[in-house]
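Take a look at the structures below.
Read-outs: derived from the displayed coordinates by stated rules, not from any lab. Quick caveat, the model's predicted, so the values are computed rather than measured. Cβ atoms are built from the backbone, for glycine too; each structure is taken alone.
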Structure I
Amino acid sequence: MKIVIAPDSFKGSMSSVEAASAIEKGILRAFPEAKTILLPVGDGGEGTLETLVSSTNGYTVPVNVTGPLGDRVLAEYGVLGDGETCVIEMAKASGLALVPPSQLNPLKATTYGTGELIKQALDDGYQSFILAIGGSATNDGGAGMLQALGLKLLDADSNEIDFGGAELRKVAIIDMLSFDARIADCKFLIASDVQNPFIGPNGASSVFGPQKGASPEDVEFLDACLSNFADVILKTTGIHIHNLPGAGAAGGIGGAFQAFFPAMMRRGIDVVIEYTRLNHLVEGADLVITGEGKVDFQTASGKTPMGVAQVAQSKNIPTIILAGSVGKGIDALYQHGVVSVHSIINRPMDLNEAMEKAGELAEFAAEQMVRSFFYQRKLIGN
């Protein structure tokens, strides 16, 4: 039997690589003769760089950059196996995981480090980029990234603004004279499943600000700051990002890419599927197993398990999903080749214990699940 194992990360407990390995161990306990293909995947958020680099036999390049709150952090960019495509994962330089929960502050958090990663890759000669922009701690509309690449954001007195979303209220002039000219000769593929606009009730601040530490008052203020920034962008470039789908991704950096870069946005999981050659790898498989930390109504909107299941369904291969927790609204998944969804939690336990033991829980759940699946398949003669 051939089983393809293609999970996303279980955030806070297992990377996608660790999850795939744990699931494989469980399968091989039940069926040592099984042929397993491990393909850790992601949807444009944390772990996407690791997925793309490992699946294409690429490598990573360490870079010291400015973290979300201005401290120095060690980040990295990836190079795919073709030696030509550079992968920038925003979370490595400007991510939530880099900030202790008590210090989250979207009023001050900056994307400057993400810009430094791009600049270093440009200095190293790369012209083809994949940008994975999930998991950010920022709400600065990509301003810090633009500043790192030479764009000057000036107030009414022609002074440069400081870092953070709150500073965007001061922007009166955008000076593009020193913006890195190499960008115009590059191509940027933005991997994101977010379709939110830049501002408004469904915009970056309102939808994603609270998870980055914004209070209701902060959300209102940050939205006004982004609105001012969008107005000045429109005046400078003629590009109207206010209500542009995807512009609100990652605290508004999606809008910055669409306004100032030769960029194209695609659903993150679709980018990963293409570059990992998932369509080819599932050929002839008996079963596909995917998963992530939480599966609920949002999963069907384009998250990793949904994308994987759609590929498998196109080849009439059943998919089973393993999850840390299973919420409401999963029925839509059954229309896309998913035959069942299982939580890996097998007894009462608190969240900390579940996260600490995620590997062994996934291993046990995978073993029991494949035993049941293949026994039932034998009974019905498939």
Structure II
Amino acid sequence: MDTPIRVLHVEDDAQFADLAATYLERIDDRFSVETATDVTEGLEHLADGEFDCVVSDYDMPGQNGIEFLENVRTERPNLPFILFTGKGSEAVASEAISKGVTDYLKKKSGADRYELLANRIRNAVRRRRAERRAELWTDAIEAANEGIAIVGPDGRYAEMNRAYADLYGVEPAELIGEPWVKTVPEDEAERLREDVFPTLEAESWSSESVGKRVDDSVYPKLLSLADLGDGGRVCVIRDISDQKEREAELRAKAAKLDVLFEQSPDLIDIHDADGELIDANRRLCDALGYTESELIGKRVWEVDEAIDPETARELWAEMAPGEMRTLRGRYRRRDGSTFPVEVHLVRVDLDGDARFFVIAREVDAEQ
């Protein structure tokens, strides 16, 4: 806990308040102490700034320390509040505890009393900051899109967020205490036990897995596991059904495009911005008399003698992604013979690199 600790000290004895501030800031340079001489001024300080802890006397004019505590608890129910008084009694201490005081300390002479007060402040602030971190962490986990759960050493769910339970199809309370194997198919549970769990002590694990819902339907998921050191595990899951469907659609589309590419009666090739051929269909290879491996790597002007390299590069540079141009060309076969073609040129950008999709068709020389 290296961050500054802002303390509001409410004390009607201004001389004592100054002395306390001096001692506290000397004991721990993280302390920054502001003082108020009554409850009204103390509430004004709280309204205008952020404090990590309040230290208050009990016997003060207007309102006493417990009445001040009640006011603070209305607006700041978790703010550490230490009653530091020289006129308190056991009855006062009991009432303060019932009103939610964090700590109670009697004033006594001697520097060691300020050492004790400083220690009480540090402990109270440390606990509150830890609680706040836990609250923020809990809120973050609950708000996460991923399902997050803790499985105890006994193999049963100890904690989980709503997203995790939603993937199974129930409320979190219905899964807490249940064995984790309830949420995966039997064969997947066996795979995880045999192949994955033994590796977790060395490192965390993440890969695709299979989940099971309450209706016994299954779904693909991305599963991440980490060992907690006591035999328990942290489990993070994400439903990847949509991703898998998209991948299947892309594979189907790619298969169709591959068929069209290879079976098309047109002469098709793809080249880069330097004019180097990076793909060619079978029809183009057969028409020119080359194998695919012989054709790949050639420059387009080695295939189309109508192309001037400098003019071609200027054309490609000015084309926008998706733009199509129709050109006339003359393809040269391996044996040196040529034939006229009509060329449809389209620019496509893949991962930031320009690619040019060329579809050519032989035409009559007179056209």
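Consider the structures I, II: one of them gives 22.5 for mean count of other Cβ atoms within 10 Å over residues 115-122 as calculated from the coordinates. Say which. Computed on structure I.
Can you say which of I, II returns 8.9 when distance in nm of label points 7 Å out along Cα→Cβ at positions 83 and 307 is computed? That value comes from structure II.
If you work out FRET efficiency 1/(1 + (r/R0)^6) of positions 283 and 299 (r between Cβ atoms, R0 = 25 Å, to 0.05) for I, II, which one comes out largest? Walk me through the intermediate numbers first.
Numbers: I: 0.50; II: 0.80.
Largest one: structure II.
Quick check on the output: 4, 16, 13, 8, 13, 14, 10, 8, 7, 5, 1, 0 is P(r) over Cα pairs in 10 Å bins from 0, in percent, derived from one of I, II. Which one produced it? Please report the intermediate quantities before stating the final value.
Details: I: 5, 24, 31, 22, 12, 4, 1, 0; II: 4, 16, 13, 8, 13, 14, 10, 8, 7, 5, 1, 0.
It must be structure II, since only it matches.
From I, II, which structure was FRET efficiency 1/(1 + (r/R0)^6) of positions 203 and 243 (r between Cβ atoms, R0 = 30 Å, to 0.05) = 1.00 calculated on? Numbers along the way, then the final one.
Details: I: 1.00; II: 0.75.
Working through the options, I get structure I.
Of structures I, II, which gives 12.5 when mean count of other Cβ atoms within 10 Å over residues 43-50 is computed from the coordinates? Going label by label, the one that fits is II.
Which of I, II yields 7.8 for distance in nm of label points 7 Å out along Cα→Cβ at positions 107 and 187, as computed?
Working: I: 4.3; II: 7.8.
Working through the options, I get structure II.
Quick check on the output: 18 is relative contact order in percent (Cα under 8 Å, 6 or more apart), derived from one of I, II. Which one produced it? Traced to structure I. Between structures I, II, the calculation of distance in nm of label points 7 Å out along Cα→Cβ at positions 27 and 251 yields its largest number for II.
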